[in-house]
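Colleague: Take a look at the structures below.
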Structure 1
Amino acid sequence: MNPFYFIKEAFRGFYQAKLMTFVSVATIGLTLFLLACMAVAYLNVYLGLRAVGRRVAVIVYVKDAVASDTARLAAVVEQVKGCPQVASVHVVDKKEAWDRFKEQNDSAMLQAVDENPFPVSLELSLAEKSQSAEALETLSRELSNIEGVEDLQMSRQEMKRLERYKTLFLIGSFFLLVVLVVAPIVVISNTIKLTIYARRELIRNMHFVGATPAYIKAPFILEGMLQGVCGGIIAAAALLLVKAALSHFLLAWGPWYLACTLFIATGALFGCIGSMSAVRKFLVS
């Protein structure tokens, strides 16, 4: 088999069906661009939700008798750190609590307070795998059993809201992903079908002279892959422009060179799947 024949025929079909080729390339480019935008959005939402989850989720108030004893306070801190749901513990002494209060309130409020009324507290952030309402409830029970803990303050509603946002985002991303994957494959398949129909006489003659099915199908598959590669290049260029336009925003874009390679590879995959679907239905094996 002469590989140059397949390449020449692929470019020939690419050029002959100008309008449908343009539609296919544009569809693939738009699809990959939207997929990339969705990936960037997912990355930034994921990082944002993880940052929110790392914020203080639990405040443990320590009894004054325990807080005044350095050894007993250290023992309580170690017990709290030993809970598997806890990622970090920050000890807020009475002075730090008072300084925070002064920063957040005006002088009139400060004059109404004669002495420092704040207890020593422990600010906890959750481990990433434990950022759920269920894990928060389990942690609440474990902390309540620690001797020296006077009271707990938990962001249960915020955690439930965070879980709901994560779920909605994942569901929406899944359905959008399905639509964006199916659309270019259908368009490429239809384009290749039109190319096959336009060259049906040549294909019939090739069957008569004994050409194998693989020999006949190869140029059409290469043509679909070529459309996909062109669409991938367009998508990469479009995303590069968007990245430059949004450079003043603090957004995470991921590894750029890997993304460009992925664009082209995914476009070629879309083209291969679409063209194989077309030749399987319209060419006899």
Structure 2
Amino acid sequence: MQIRVGYELIYDCPQPTPMILTLSVHYTRVSDIIIPDHLIADPPVPLTAYRDSFGNWCSRIVAPKGIVKLSADALVRDTGQPDVVVSSARQTPVEELPDETLLFLLGSRYCETDRLSETAWQLFGNSSTGWGRVQAICDHVHRHITFGYEHARSKTAWEAFHERTGVCRDYAHLAVAFCRCMNIPARYCTGYLGDIGVPPPYGPMDFAAWFEAYLDGHWYTFDARNNTPRIGRVLIARGRDAADAAISSTFGPNTLKSFKVRTDEVSEG
């Protein structure tokens, strides 16, 4: 399967504005890239790139005063298989976890484990451990939060739990926080996720958020928003939460005038 992915972001800046853009397909998918997702700025601006501490590929620009359009158009090869399900995957005791996973047990800006720990143990303390516990968390979060773009704002897991409304990042933050409270390392993910294999009606296309949980020596994909294995995820970035995987970080006043995301299956040949 081949998937065409891309975006178009249009900003209006009242003054030259530095930006960090995390929009590139993740390095773990580099062998799947058929046409690379080079960032194009209109008007053209100098660009530098670096790998952040989570392994995400980031671009740095200074957007000029006025209107600037940022876009990319890429083609990615995909297996066409849905997310892997390994219901037998065990939970690893904290004392046996690899050092590099421990960061993803701790609270973070949008995932307040200290405020949600008691609730998590009340809800999931009697559930089976391992895959079953993560799935129980996804089931609860999927039922607990009502999806709606009108609810989109930078809210925390604690706020999403109490407001019971949100978008995909809120589902991911709450599920991540609950997993960490139950001693399961969990990390936030963002990327492309189209409607491949899903019956209509289709909603507006956007970047998607999901999470990965560490079980039995592997990181596995979970999605509390959709709560079913999906086809065609294309990872862009990972981190402790959305603060580490922001699509753009701007350092000055600006207005996002237009935002478009594309992810479509295309015929090969």
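Throughout, read-outs are computed from the coordinates displayed, never taken from laboratory work. In this text, all values refer to a predicted model and were calculated from it rather than measured experimentally. Cβ atoms are built from the backbone, for glycine too; each structure is taken alone.
Colleague: Which of the displayed structures (1, 2) returns the greatest value of percent of Cα pairs over 17 Å apart, for residues 90-137 alone on calculation? Intermediate values should be presented prior to the final figure.
Modeller: Values: 1: 52; 2: 46.
Structure 1 gives the largest value of percent of Cα pairs over 17 Å apart, for residues 90-137 alone among 1, 2.
Colleague: Which of 1, 2 yields -5500 for helix-only ellipticity at 222 nm (-39500 (n - 2.57) for each DSSP H run of 4 or more, over all residues; to 500), as computed?
Modeller: On the way: 1: -25000; 2: -5500.
Going through each structure in turn, the value belongs to 2.
Colleague: Looking at structures 1, 2, which one was FRET efficiency 1/(1 + (r/R0)^6) of positions 50 and 210 (r between Cβ atoms, R0 = 41 Å, to 0.05) calculated from, given that it came out as 0.95? Don't jump to the answer; show the numbers that get you there.
Modeller: Numbers: 1: 0.10; 2: 0.95.
Computing FRET efficiency 1/(1 + (r/R0)^6) of positions 50 and 210 (r between Cβ atoms, R0 = 41 Å, to 0.05) on every structure in 1, 2 gives 0.95 only for 2.
Colleague: Once Rg/Rh (Cα atoms, Kirkwood Rh) is calculated for all of 1, 2, which comes out largest?
Modeller: Values: 1: 1.29; 2: 0.97.
Result for Rg/Rh (Cα atoms, Kirkwood Rh) over 1, 2: largest is 1.
Colleague: Oh, and also: Tell me which of 1, 2 gives 1.4 when you compute distance in nm of label points 7 Å out along Cα→Cβ at positions 26 and 226. It would help to have the intermediate numbers written out before the result.
Modeller: Working: 1: 2.0; 2: 1.4.
Source structure: 2.
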